[in-house]
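**Student:** Before anything else, here is the set of structures, which you'll find just below.
No value in this document is a laboratory result; all are computed from the given coordinates. This is a predicted model, so every value here is computed, not measured. Cβ atoms are built from the backbone, for glycine too; each structure is taken alone.
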Structure I
């Protein structure tokens with residue numbers, strides 16, 4: 001599991017990023033003491049840092065230069081101050097990438113994974129869940145059966161990931177819907193059923209029958 005240190009002054013943005021990265025099995029820690037970022041980096045020892053430019057006390061450029069004095073940890077700037085001068089400055093002082101706000105969380109995740117692969121090779125890049133013949137690659141968001149790969153939509157991937165993380169245990173529909181759509185009360189319950197049907201069809205086409213078992217009134221289970 002990769003450790004991500006988020007240096008972002010807006011707690012809403014920082015929390016949303018941390019919650020999203022958790023669905024990709026990345027552990028996040030948000031900066032708490034913006035006057036002592038270097039000390040927090042040394043304490044946490046992250047695998048990668050997300051760093052905004054506009055921060056209390058000292059800006060992101062300052063902290064990037066301070067971190068680079070003692071560490072080669074990958075740094076991605078995330079900032080709305082995305083004019084060419086700031087981007088060039090960030091890269092010149094040691095940043096590995098720059099993402100402009102507002103950003104899509106899926107794009108952010110892909111950028112993080114790409115930087116991790118470049119920085120650590122395969123050491124942090126391959127994460128998989130296995131259950132029987134089914135293997136779920138958390139980096140490519142694909143599933144495979146005996147080496148035969150199948151493409152998944154975002155929702156199909158998150159459903160399989162949730163079930164396979166709890167293999168052998170029943171997962172309620174509410175838990176799955178919470179993982180997919182958060183606290184959105186307006187999501188049609190049938191949407192989950194449709195996604196589940198599509199996953200089952202793909203599994204059957206790959207030669208795996210009854211991979212997802214319905215427990216009436218309780219939820220779903222894999223690896224029973």
Structure II
């Protein structure tokens with residue numbers, strides 16, 4: 001059986017947004033400044049949240065021990081979403097991305113920075129971030145909470161919520177609504193395929209809208 005995460009992976013953020021709006025749900029979209037390292041990157045699945053903070057007193061050893069512990073805790077089949085409360089450091093790098101990929105983690109989204117981007121792009125691991133910098137977390141940052149609600153922009157993200165990140169943006173689906181939203185999005189995408197073909201065949205756009213109820 002195809003998992004809900006795999007089904008969501010086949011969707012796109014615009015369609016999910018439309019469905020949530022049409023179902024009367026408040027669409028939860030992360031700030032548009034959080035982007036994939038490449039346009040083709042895409043990540044979808046249930047969320048594993050991380051929150052951390054800068055710590056000027058932490059030693060290099062303590063910070064790396066805490067960081068590798070974070071990587072160990074990230075569960076397979078999930079997307080890690082990190083609120084670092086930091087605007088200085090990279091919260092993802094080459095070895096960390098390789099580790100998450102090999103552990104079966106579906107992607108990484110951070111309200112902060114990333115480095116080693118060329119290596120990560122070559123590995124094909126989906127990472128979404130706000131900026132790049134060579135500065136890392138060593139002797140400067142520690143995680144403080146896992147699998148607890150976090151806030152990015154004006155969006156509260158809870159453990160187990162579903163997330164879809166693609167070239168257009170990042171949308172968060174409440175866990176209790178995920179099955180309904182994905183199923184409805186699949187229906188919408190089938191309708192859009194028929195509508196797209198009608199337009200290509202020369203149908204008037206207004207007539208097509210009235211026939212299919214979408215545009």
Structure III
């Protein structure tokens with residue numbers, strides 16, 4: 001079946017098969033958070049982006065293959081409710097940006113802008129995007145056989161950047177980082193996977209950047 005990225009709480013996951021990496025997207029309740037399980041085809045190693053909630057479903061998704069790493073995209077609690085339980089069940093390490101790591105219940109390793117996290121033979125570049133939280137990150141996988149794939153947490157959604165709660169400085173920081181580090185660097189076909197809701201591409205959203213800046217959110 002063709003991957004759409006359209007998932008709902010209590011619904012089935014959706015899986016996208018790349019040459020070297022399998023991406024499985026699952027929505028967990030009660031806030032319709034997206035969790036992404038990445039599996040390296042060469043080694044079988046697995047990494048989870050955001051142990052958001054419903055730990056038993058996430059552990060079931062991981063299955064018998066095990067889990068090497070959980071990456072938390074930012075400090076907001078709805079993205080890490082299941083973190084402790086998933087780590088306890090799987091023995092995975094817990095990774096977050098240094099600026100947000102202190103707010104999480106467990107952190108094994110911290111990362112910074114430009115660092116690389118590996119899942120088996122597949123590298124994921126850490127991109128630090130300041131504004132939604134001080135330590136928000138995106139993860140970039142440059143598929144050697146296809147388009148770039150970008151996991152944006154709550155920093156970029158279809159229709160706008162993440163919520164900065166009316167803080168003008170945080171908004172300017174976030175829209176600036178998103179434009180400079182994502183839109184200016186990556187091609188239109190880049191597919192991005194946000195922390196809630198549907199996926200999109202940078203090309204679909206690019207024409208709206210001036211509108212986002214003008215409206216201030």
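**Student:** Which of I, II, III yields 16.0, 49 for Rg and Dmax of the Cα atoms in Å, as computed? Before the final figure, lay out the partial values.
**Tutor:** Working: I: 19.9, 59; II: 18.9, 66; III: 16.0, 49.
Considering all the candidates, the number was obtained from III.
**Student:** Looking at structures I, II, III, which one was distance in nm of label points 7 Å out along Cα→Cβ at positions 73 and 97 calculated from, given that it came out as 2.4?
**Tutor:** Numbers: I: 1.8; II: 2.4; III: 1.2.
It was calculated from structure II.
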